[in-house]
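Novice: Next up: the structures, one after another.
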Structure 1
Amino acid sequence: MSDDAYVPNKSGSTIKNAQRRRLRTAICVDMDDVIADTLHEILRYNREFNEQITAKDLGGRCIWDFVPPDRVPALEMQIASEDFYPSLSAVPHSQVVLERLQHRYEVYIATAVMEYPRSFSAKYQWLRQNFPFIQPSHIVFCGHKGILQGDFLIDDNPLELQLFRGRAILYSSPANSLIQEFRRVNNWWEIERFFLGPYDSS
């Protein structure tokens, strides 16, 4: 069999095409607080319990630090509810930048679902609606990001970045504002400049 031979799979793509794609740099992108604006959960919590928490209040902390133990089950039910993800907006400019990145890189959405397994379907439907250019084959649901084989990971969670074996990029959020050990980006225009302009590949 020659080097040009290929074996089609059920989706109609080929092993040869898959090998070509893998030669491109792979960027893994977290979902919550990176492309999905889950700070929306603060508004739901405030409405439910008549609180006044703001994003500024979260500096260096997450919303769970403000939740008394007796309210934890109610907040968990809110996040796991079927209407939570459909109500979220995409983080500004994430759609246009990710679509541009796809022309040069292999882009994967990698999101943890095991903490709230019932969110699996809602997350998938949200991604298909808001990022239709991301193929299902490039959506990864996982327990933690240490299993990923990409070259870069963009994530707001420093614990996930510590597990990742490639180059880690911290996406700014109120909860991680005190973290200094990773390269930080504050918005999607900075991500575009990093990957589509000159950058240090060492």
Structure 2
Amino acid sequence: MATSMQHAAPGDVCSLGLASESWERVMLFHISEEPGIGRFEPRLSEYMNEPVVWAIKVDRLCNYLVPRECPRVTYYAGRETTPGDVERFLGSSRAVVAVESGWLDRLRTCRLYCYDMPAESFACMDECAGYYVSREPVVPAGVEVFDDPMGELLKRGVELRFVASLWRLRDAVVGSSLQYSFIRMRNAMPRSSA
């Protein structure tokens, strides 16, 4: 993990700091636009060299309360974040999810399904991003429907920012001491359009 980036690459195993009998305290979720998933089968992904089921830890769930293909810059303060970066990037917000303005209508109309994933078969892959993977099929313990993802972000104390282009913000965040994730940036407007 590069210290200056404050972000582990997918595949970097992190320490859970939990005894095996404490797994029930780890709350993991999978957000989808697909209803009625009764069993998650491991699938290949560009980030892993084997099929896995992905889940997200509850404190990073906010990064996924947008349509799946929506590009976003997400960040929050970590232990190493300077007071200046908190003031500059976060203000009084505990976390920020920034999306391109062109996604507003899609965000207003999307319905998300938040699947509660039993943690027993999962391993932490990136502590900063909250990524966990299971190499086994997973049957969700339950599902909650989010008809208002923007409202869900607000309930969690997360600031939703709309910007014309994500690239300037992304570059500034990379140069900061913040913890961050950049998700689906391949779908962002090209830099030349910024």
Structure 3
Amino acid sequence: MSVTKVTLRKTCLKTLQTLSRHNSAYRNAKITAKLLKHPKIREAESVLAFWPLGMEPDIRSAIAALRRNKKVYMPFMEDDSFKMVPFRLPLTQKQFGIYEPGNTNLKIKKIDVAIVPAVGVDGEGRRIGFGKGMYDRFFARLKHRPYIIFVQSKLCNTSKYICDEYDIKADLLITPDAYYAAAKGTNNDKRNTLRRWHSHT
């Protein structure tokens, strides 16, 4: 059977659902450590993060560390997508179980790095999420493209190019085990691919 976005999403969600809760703290700590020591994160002045849902990597300790010396923003759902608002407590649970800070009139137009949860990733480094398209629409409307980091609790991907042009593409994918960085395509196929970055495992 051929791999599609629908089939890979189902496979990856099943994989995430079966991950041992016993090892979750270890996985989250590995992802957090990789995030905080990465040069793009260390150099950034502003970061878009997320408050994790049940199957997503728990990066709350990374958010706490980033807030000490950076501007940290969170998604705030608005219409068919979201806008960025400054991270501040308390958070309120909204639609789809997502936790958000309070609204703001500030218009945040630029961030240096975006940390985005991914359910699956295709061979070009494009994201498969829960199928709502909110991140895709958000980045399509953002004038300045930030450095985009996907995080996964366990690598779930395909080497096939199954996503659409509008699906957002990672510069870097972080799992508990490794970094995967975008590598340039070949003369015959100009599309980028994700390759394991052995120097930072």
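Derivation of every value follows stated rules applied to the coordinates shown; laboratory data play no part. Nothing here was measured: the structure is a model prediction, and the numbers come from that model. Cβ atoms are built from the backbone, for glycine too; each structure is taken alone.
Novice: For mean count of other Cβ atoms within 10 Å over residues 112-119, which of 1, 2, 3 scores largest?
Specialist: Numbers: 1: 14.8; 2: 20.1; 3: 23.0.
That would be structure 3.
Novice: Here's a follow-up. Quick check on the output: -8500 is helix-only ellipticity at 222 nm (-39500 (n - 2.57) for each DSSP H run of 4 or more, over all residues; to 500), derived from one of 1, 2, 3. Which one produced it? Don't jump to the answer; show the numbers that get you there.
Specialist: Numbers: 1: -8500; 2: -2500; 3: -6500.
Clearly, the read-out refers to 1.
Novice: Still on this structure, please answer the following. Computing relative contact order in percent (Cα under 8 Å, 6 or more apart) for each of 1, 2, 3, which one ends up highest?
Specialist: Details: 1: 26; 2: 34; 3: 20.
Comparing 1, 2, 3, the top value of relative contact order in percent (Cα under 8 Å, 6 or more apart) belongs to 2.
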